[in-house]
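Peer 1: So, here come the structures, one by one.
Coordinate-derived values only; no laboratory data. Everything numeric in this text was worked out from a predicted model, so none of it was measured.
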Structure 1
């Protein structure tokens, strides 16, 4: 299982990562970050393959993928 870490303080809530996750494991948080954005959040699952699509598309470099 891969692990995705999203820096909620860097995330501006653009939702691009949610569109590329093949297993829909990234959702938008209901909580606001200090900048007032709803950051992305990872749902831990064995389905995550560590494809890195989310990290590659993130314009804020807020996502790291660990395999």
Structure 2
């Protein structure tokens, strides 16, 4: 019984730490800040350097193509 209580307390402690960590991420919006600081610059760098067609050169009424 004593061993089961130790395991239960240890599991509850780990769960409390995980809950506190996830709450901090939510409260301080750390996931959004990480996306803004690390992911967005990578996406901007990739999509700003992407080759694009000029839509103004296509004749009026022409069907769009998948280039």
Structure 3
């Protein structure tokens, strides 16, 4: 059950981040991005998600956050 908890928390934080990106809220998106990074790293540490998948997602999410910044 612990692994499932980590995965569900990850999905929730990603959804919150995507909502803040679509609403063009820069400050909320940057704070959510930090929490998404933390959850992704935790999932990679527990081998729930492959480390390259985590790196790819982090890159895509940072690109999204940078696009609303400009």
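Peer 1: For helix-only ellipticity at 222 nm (-39500 (n - 2.57) for each DSSP H run of 4 or more, over all residues; to 500), the calculated result is -19000, so let me know which of 1, 2, 3 that is. Before the final figure, lay out each step's value.
Peer 2: Numbers: 1: -3000; 2: -19000; 3: -29500.
The read-out comes from structure 2.
Peer 1: Compute Kirkwood radius over Cα pairs in Å for each of 1, 2, 3 and report the one that scores greatest.
Peer 2: Details: 1: 11.6; 2: 17.4; 3: 12.2.
Largest one: structure 2.
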